[in-house]
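Quick note: the coordinates plus some simple rules give every number you see, no bench work behind them. Bear in mind the structure is a predicted one, so any value in this text is a computation, not a measurement. Cβ atoms are built from the backbone, for glycine too; each structure is taken alone.
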Structure P
Amino acid sequence: MSHNEEEEENKLSLSKFESMLKTNKVFFFDSEEFEDIVLHYMDTGRVNLAKKALRLGLEQHPKSTGLKLVHVELLIYDDKIEQAEKILNEIALLEPTNEEVFIQRANICSKRDQHEKAIEHLRIALRYTDDEADVYSMIGMEYLFMDNLELAKENFILCLDNDEEDYSALYNVVYCFDFLDQNQEAIVYLENFIEKNPYSEVAWHQLGRQFYAVKNYEKAVWAFDYACLIDEGFLGAFLEKAKSLEKLQHYQEAIDCYLVTIELDDPTSFAYLRIGKCYEKLGNTEQALNFYLKTVHEDPLLDKAWLAITDFYIKQKDFQKSLYYINKAIGIDGENPLYWRRYATINQYLNFFEEAEEGYRKAFENGDIALDNFLFWSDVLYVLGEVNAAFEILNQAKELYPNEAEILYRLVGLFYNIEEETNAIEALETALTTDFNKNYILKDAFPHVWECETVQNSIKKHTL
C-alpha cells in the first residue's frame, strides 16, 4: 500500500470513529485501525480521545499485543511507569522477540534519566526490528541527552544510512557537527549525502549553512540555489541565500531574494529591514527609508528597525529627525538601553548636554555597562561642570575595566581640574605605561592640561 493510500485509510478510520462517538453506535474496527487512531490522538495532543479509543479497542480486541503496547505508551505519557512495566512484562513472556517491548523499556529508562540503560534496551531492539533507522535515531537521542555528541552523531548517521529521507535525523547530524565545531567534516558528509540524494533540498540547504559558517559565501549561494530550484517554496533557503548575497555585496540580487520570501509567506520585519539595509548600501536612500518604515510598521518592538531609521538620519546629519524617531522608539520601549544610547549620542551632537547625560544614565540604569557608555557619560558630566559626578562614573568604570588607558587619561584631566597634581601625575604615569599612543585623549578632552609642563615632561620621559 502506498503512503497516500495509507493516509486515506487512516482518515476514513478517524471519521468513522468520530461519527461513532457522536451517534453512540458501536462500529467494528480491526486492532491496527485502533492503534492508528490512538496514536493519531496522542500525536495531536488529544489524550482523552486517545484513552477513549484505546478502551474501545481493548474491549473489541482484548488480546491484541499492538493495542497493549499503545496502552503502555499512554501509561508512560501519564507517568504511570509501574503499570506500564507490568504490561510489558506480560507481553515479553508471550513475545520475547518483540522489538516494541525493548523500545518501550528504553522509553521508561529515558524518563528516569537512565540513558545508558535505555541504550542497552535499544541495542537489543536492533536485533529484532525491521526499522533499524528509527532505533538508531532513538539511540542518537539518548546520546544527545548524555551530551555525548560524537556517539549521537554516529547513530544519526547510521539512521540515515538506513533511511535517507529521515530529515529530523539529518538535522540532528548537522546539529552535532555544529556543536562540535566540525564545519569542514559536515561539508564532506553533506556532499557525500547529496551525491546519493541529489534532490534532497534539506541537504543542499544544510550544506549552504555550513559554507556560510566558514565564510565561503560563493559556495553558500551555490548550495542555496540548488535548494531553491528543488523546492521553489523553500522560504529558509531563499532567506539564507539573500544573507549570503549581502555578504558578497551583491545587494540588488539580495533584495530580489528577500522579495521572494515576502511573496512566499507573510512579510517579516527581518526581510523588510534587510531590504532597507541593501538599498542604503546601494545609495537608494528613498527606498531604504521606505523599507525601514515598513519594518517598524510590521514590528514596532524590533529595536534594530528603529535604530536603522535613527542611524539613517544621523548619517544624513538630520539630527532633528533622528531625535524624533528615537523618541518614538523610547515611547514604545523606555527600558531599551540601545535607544537611550542613541538618544544621548544625538543630543550630544546637538549640544544638548543635559539630555545627553540623561540618555547615558538611562542606558546604564537599563543594563548598558559598555566602556563607551561610561566614557561618554563622564565627558558630558565634565562639560556640565559636574566634576565629582564624572569622577564617580570613571571610578565605577575602573572597577569593571581596570588598567584601561581611556579611563586613566580622563582621570588625569579631572585630577588637574581639582588641583590634585600628585594624583594626576600618578594616573598619567600609569596611563602612559598602559597605552602611550592614546595620550591624544588628554590633548583632545583637556587641552589646557595637555599644555602643562609636568604633563609634557612625563610624555617626553616615556618617548625616550
Structure Q
Amino acid sequence: MLVDYRIAGRRAMEIAADVERAVSEGRLEPGRQLPPMRELAQELGVNPNTVASAYRTLRERGVIETAGRKGSRVRPRPATTGREAIQVRVPPGARDVSRGNPDPALLPPLAPAFAAATARADRTPVLYGDDPLDPDLVRIARAELDADAVPDGPLTVTSGALDSIERVLAAHLRPGDAVAVEDPGWGSVLDLVPALGLRVAPVGVDDEGPLPEDLRRALEDGARAVVVTDRAQNPVGAAVGPERARELRALLRRHPDTLLIEDDHGHGMVDLPLHPLAGVTRSWAFVRSVAKTYGPDLRLAVLTGDPVTVDRVRGRQRLGPGWVSRLTQRAVVELWTSGAVDRAAVAESYGRRRRALIAELGRLGVRAHGRSGMNVWVPVPDETGAVAGMLQAGWAVAPGARFRTGAGTGAGPGIRITVSELEKGEVARLAGALARVLEAGPARPYV
C-alpha cells in the first residue's frame, strides 16, 4: 500500500481523477507502485470492478502502466507531468543552448506576408463551406513532395507536425496498441503516445536513423505503427541515408499493415537529401512543418498520405477546429513565393555551426553526433553532473532524460546542445567548457 498518499473516491471516475491529480501535483511520483485492485477496493469500500474501471481509465490516459502480476505503477513519465519539467533553469548571465529553437535572425519577417494575405482575404473572404485548403499551397507543396520522391497522395494541412502525428495515430490505433518510436527521440512524441493510451516500443538510433534490428524486433513484437524522423532527428541529428532507407523499406515491406508516419520537420533547413520510406505499407503519412524555417508561431504543417488516412484526418478535423486558417496558409504561400528565405543559406548556416562544434569537441577528445539539423548530441558518463557542471561554467544544455523512453533500450545518458544561435567565437569556449566538465574521459554511446 501507499504510505504517504491515500487514494480517495467512490466512483471509478473519482478514483481515476484523484490519482491523476496526485500525479500532476507530484504527490505520486513516476514509478510509484499502486495498490492491488482488490486491496484498494476493500480500503475504499467499493466493488473491485469500480477500481478496475478506474485503473483502465488511467492506463488509457497514459498515467499508469500494468505489467501482469507485477501490478500497476505510475508511468516513468506520465502524460500529466510532461517532459518540459525536465529542463534547466537558466540563471541570469548564462548562455542558453538548450531550447531547440531556430535562429531568429534566420527567420523571415512575417508582416509583409500577412499583409498580402489579409489584403487578398479582404477582397475574397473565406466563408463556411469553402475549400479548407489554399490551392496555391497545395500546388507548391505537392511539387516539392514530388521532387523528393514522396509517393503521390491527397494532401491536407494541420496545426504543426505534432498535430499531424496525433491525428494520424488517433485515426488508426486503439488504446493499448504499440507504437515504435525513436529512443532517444522527440520528447513531445514520447509523451503523446501514452497520452493517447498507446504503448511505446522504443527503437534505438544511430547517425543514419532507426536501427533496423530494433525496428524488426518492435514490429515482430506487435507494434502497429512506427514514427520515423527522416532528417534533423531530435536530439541526435540523425538523417536516414540511402542504404539505411533501403534496409528500413525492406523491413516495412514484410509488415505491410504497419502504419508508417514520417516526420520531415527539417525540410528547408537541412543540408542532406531526403530518402523517404513511404509507399511500402498500406497506411502511411508524411508530414512537413514550416516551423523551423519560417517560424514556430505559424503553426502549420503539410500532411500527405494514403487516401484512407488523409480522409480520416480531414473528417475528424472538420468536427474540431474545422480547418487551419486560410489566412495563415496564404501567408505561408507568400513566404514560399517571395524568396523571403534562402533555404540553402539557412541549411548552410546551421550546418557550419554544427560541424564546427563537433570538430572542436573532437579535437578535445569529446565524441559528439549531429549529421543534420540544429542540434548536437554528446554522450556523457554522468548526465546530471554534466548538466550541472556546464551550468556552473555558464552554459545551459538540455538533459538527455527529456529525450529517452527510460525503457532500458541502451540509450545512455547524454546532453543536447542547440547550435542555432552559436556565434563563431563561442564554439571554442563552449567546447572547452564541456571538455573540462567531462575531463575528456570516455563517454558512453547512445546506442
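A compact table of results
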{"quantity": "Relative contact order in percent (Cα under 8 Å, 6 or more apart) - highest-scoring structure of P, Q", "calculated": "Q"}
{"quantity": "For FRET efficiency 1/(1 + (r/R0)^6) of positions 106 and 170 (r between Cβ atoms, R0 = 25 Å, to 0.05) computed as 0.65, the structure of P, Q it came from", "calculated": "P"}
{"quantity": "Of the structures P, Q, the one that -12000 was derived from, the read-out being helix-only ellipticity at 222 nm (-39500 (n - 2.57) for each DSSP H run of 4 or more, over all residues; to 500)", "calculated": "Q"}
{"quantity": "Origin of the derived value 69 (percent of Cα pairs over 29 Å apart; candidates P, Q)", "calculated": "P"}
